[in-house]
Structure 1
């Protein structure tokens, strides 16, 4: 499957949440490489092949971006806005994965073209199930858009 072995980009500034996501993906038997960006600028650098990621093969786009909203440097909504404005990146599925329950965050995410908005469950078992289901859907069941050439 075309989508199955492309990396997952996790944009998450909380190391505990990043580790929980990593463990939950492993328990869900999702073996894609997990690239972790700790702030919005690092995520954009990764996607664009700039900064610390200069020289990275930018033709290899992530299979899905798991995006927190409350990030240092560049917010999650700004990352989403930049991804949707870039012809090479706009087809990448983006899932907002956040603890925010603010209705305006949900609305803003959908206004900017997010594919899905998932609240992080507090309980690890629930979190693990949510991540496994996200992996199953976005990496196995969903028919991916072809990459922009």
Structure 2
């Protein structure tokens, strides 16, 4: 047994092969990690749109005003207690039963133009005041996403 060498560790060829494989995986996998963070923002944008559609349909179905309050990191829905009320004190859970209806992931903000709450009237229209006197078209934008437009006259969310 004098001429045999004991097998210990890895050979140079094995180490180089592993380094090449790690390099290839890094080139392929790292760009996908950035895309995964974009999915969170897109998902939030979809939840906001769904919640606004839910608010409009709830206002018509319940024959009560529904208020959608836009904060930088969330969208909250509230509902009037009776037909004709000028305030929305009641909590309205979103389409998935959560309140707030939509919560933004880190580094994503939500803005509305014009600012302030959206008042979904029992008629389906969206106004900038609780009295329902002036229909207003709102544009909501989540960071890096396609804007959501809410038509004031019809309440249609696009």
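Comparing relative contact order in percent (Cα under 8 Å, 6 or more apart) across structures 1, 2, the highest figure is found for 1.
Suppose mean count of other Cβ atoms within 10 Å over residues 54-61 works out to 20.0; of 1, 2, which structure was it derived from? Derived from the structure labelled 2. Suppose you compute distance in nm of label points 7 Å out along Cα→Cβ at positions 14 and 94 for every structure in 1, 2: which one lands on 5.2? Of the structures listed, the value fits 2. Using the calculated result 18.3 for Kirkwood radius over Cα pairs in Å, pick out the matching structure from 1, 2. Structure 2 accounts for this read-out.
Any read-out appearing in this document is the output of simple, stated calculations on the displayed coordinates, not a laboratory observation. Everything numeric here is computed off the predicted structure, so don't read it as measured data. Cβ atoms are built from the backbone, for glycine too; each structure is taken alone.
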